[in-house]
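Coordinate-derived values only; no laboratory data. These figures come from a predicted structure and were not determined experimentally. Cβ atoms are built from the backbone, for glycine too; each structure is taken alone.
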Structure I
């Protein structure tokens, strides 16, 4: 069975454009709720630790997207790194791409949604190569 995340926790909040604070944990929990509804088979494979990892990883994904939206870049590089880690653990990359699409649907900011959708296309391309 998968162990829950340990070590340094992901960012819980992020400043978007310096004037809006985003609740990354709350957004990640909603992304994971929708993701699990779409992929109920993950309950058997990963158990409760899978939800914890989903929230953990999505907090980072959202943080990276905010960093990109704030003009600091690096989103694609971070997503490529995460895809490599997940792929090495036999996690299907098409599901990571779908997670990014769900994330885009959850965030209210259009720029963040565009960044997340771009990440979904990038991961789908990785999955097909």
Structure II
């Protein structure tokens, strides 16, 4: 069992040579997931991780395959889908997931799902019956 533990430690060191940075990126991803409905931006998130925003973007993309902003949008849209399926109004969903503008929410939702929030909600409600 020691061989495998040593091998995992070696691979971990090779892939993630800076444990402290890795932990900060993981914690920042968790922060985004918990605070997605707030007015958070790259400056706030990078400051939480104690990294310059440009270095933060590179590291986040290296670990997760997308930028922090793309991840934030994904989280918000997934939460929007959940709320729409429960029958919440588009205005309520827009406010609950942190969008100040209903137009920008609808535009992003359509871009990411292929349909408007109203069409998505109607399809899901019809499937329930």
(request) Assuming 1.6 is distance in nm of label points 7 Å out along Cα→Cβ at positions 61 and 117 as calculated from a single structure, say which of I, II it is. (result) I
(message) On distance in nm of label points 7 Å out along Cα→Cβ at positions 5 and 101, which of the structures labelled I, II is highest?
(response) II
(request) Compare relative contact order in percent (Cα under 8 Å, 6 or more apart) across structures I, II and report the one with the greatest value. (result) I
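From which structure (I, II) was Cα extents along the principal axes in Å, for residues 29-84 alone calculated, if the value obtained is 36, 22, 13?
Only structure II yields this read-out.
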(message) Starting from the value 16.7: which structure in I, II was Kirkwood radius over Cα pairs in Å calculated from?
(response) II
